[in-house]
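Each structure below is given as structure tokens.
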Structure 1
Amino acid sequence: MSASESQRFAYLGPVGTFTEAALKKITCDSDILIPYANVTAALNAVRSGDAQFALVPIENSVEGVVARTLDELATGDPLTISGEVTLPVTFAFMTKPGATEIKKIGTHPHAESQCRTYIAKNYPHAEIVPTSSTSAAAELVSKGDLDAAIASNVAAAHFGLEIRAENIGDNIGAVTRFIAAQKPGWIPEPTGHDRTSMAVFIDIDHAGALLEILQVFAKRNVNLTFIQSRPTGRELGHYHFIIDVEGHINDEAVGGSVAELREICDDIRFLGSYPREVR
């Protein structure tokens, strides 16, 4: 991602999402930010050439992984990760100004799961309506389709909503990690503080399959920072693994590990080597 020329960035919209806030940490005023309704649409904008990069959430420190992002990276048309950014997330409860009756509350499922205590205590009988993003819920409230939303303060301001309560999350200090995806080809140069991501597919599930994969990294002292199994969709019980490790593909230990995995696994999809965000 070059700071010297304008770039087109797709992101999980609408305006006012946490994804937009994270994107503004890595873009400049000349860049063009384009909101999309869901993760797949944002990533497809890169695949079609409508955008050069897409920023989407991949995991949260409380709720865990964003399954759609993992599945798109592992099994969708190939993309690679060129960078990451993290963002502390805090949630607010909002309505139209002066609203009195609250029967339907909208928010993203990850946000709802992080605000269960507040909802149970204050609105135990309200219907929770899942939306594609927290900001999408705020937009629906502004249109009168929902009574309330759990979203960001920025979304409340953008859609003209009244904040009834702030910092309503169950866990103070929740953080979401986002990844910037691009078409395969360019790989950032090693920085000495990198992360390499991959999707690892095994041919036939068998006892010790995961152990065999882990031993490849262990014998080269490559540290895993993330591992998640996801169903392949072929049949029940068939899984692949999304793995992040410390280091760059050009590092001897990481490159050697990936080369060995290609010999013992059915397939490996390289998802990128990129600088880790220092927090």
Structure 2
Amino acid sequence: MKKLMSLVVITLLCMGNAFAQKKGVCVEEFSYNSQIGTNWVTNLRNNIIAGIMETDRVNLIDQATFGELPKDDQTRYKAMYEKGVDYILKGHFNTLNVMKKTDKEGHVSYECTANYTLTVVDGADGTIKTTETFDNTWYTGDSESDAITNALGKAVKEMGGFVDNNFKMTAIVKAIDSYGKKNDAKTVYISIGSDQGVQEGQAFDVFVSLDIAGEKIQKNIGSLLAKEVVSGKMTLCKVNKGGQDISKYFAEGNEMSVQSKEDKNFFRGLAKDAKEIIK
């Protein structure tokens, strides 16, 4: 019995650690089209790093700290994984085009379009987790340089959604804090907090595991909004949707999992702050 209890405690501790730890991410130097100036490649990479930093979702690891790394991709990924890198973010700057325009009144404006691709590689096995291409356009009447700077600056706010889609936070509903008049859950506690980068205003989906016709499925039963980050491992959330289902499944003893989701308004606010980082 003591051995069984010890095993249960160890299992719960491991689950807690899995929820609490941020993933280690290394942003490699970007490859690029030879027609693009290296200063603009650096500018784009810095913007992407600033946007990721502002989410506070992952531990960014500087590639320079590793010193000389193997050139072969798989060998390099393995070496980085052994040093705490869960994912490698690779970037390729595809195209950078600026068009000068003059209207009938002689006013000059510039249109810049920047196209780049980000690839997330799993450090554990070297497989590609996702690839996404971005196409940013900016118009300005000031100068060609300003048009490029602003087009590349759009990468900052785009990283909120990119991080939320590819580095999701997961947790469980730990307790119901308050109920409504119909016994529906109004506020709940979830099992992650500041240690994993939860911030007030972060949105979550709630799922319950159901056995339907002998098959396990994850059913989306509601949504939450982080109201107060209580500690490193706990957050108080407002129930936006599914209060009655959350109350029902909690009373029945069903474990409900929680997964972060993109909230464009939330990340738009973060992007404004991130602009200060890259100035």
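Throughout, read-outs are computed from the coordinates displayed, never taken from laboratory work. All values reported here derive from a predicted model rather than from experimental measurement. Cβ atoms are built from the backbone, for glycine too; each structure is taken alone.
For which of the structures 1, 2 does the calculation of mean count of other Cβ atoms within 10 Å over residues 66-73 return 20.5? List each step's numbers first, then the result.
On the way: 1: 20.5; 2: 10.0.
This value belongs to structure 1.
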Discussion item. Ranked on relative contact order in percent (Cα under 8 Å, 6 or more apart), which label among 1, 2 comes first with the largest value?
Written reply: 1
Discussion item. Please compute distance in nm of label points 7 Å out along Cα→Cβ at positions 106 and 154 for structures 1, 2 and give me the label with the greatest value.
Written reply: 2
Worksheet entry | Origin of the value 20.1, where mean count of other Cβ atoms within 10 Å over residues 90-97 was derived from one of 1, 2 | 1
Item to complete: Have a look at 1, 2 and say which one yields 41, 25, 15 for semi-axes √(5λ) of the Cα gyration tensor in Å, as calculated.
Response: 2
Item to complete: Identify the structure, out of 1, 2, from whose coordinates FRET efficiency 1/(1 + (r/R0)^6) of positions 34 and 234 (r between Cβ atoms, R0 = 41 Å, to 0.05) was calculated to give 0.75.
Response: 1
Worksheet item: One of 1, 2 was used to calculate helix-only ellipticity at 222 nm (-39500 (n - 2.57) for each DSSP H run of 4 or more, over all residues; to 500), giving -11000; which?
Response: 2
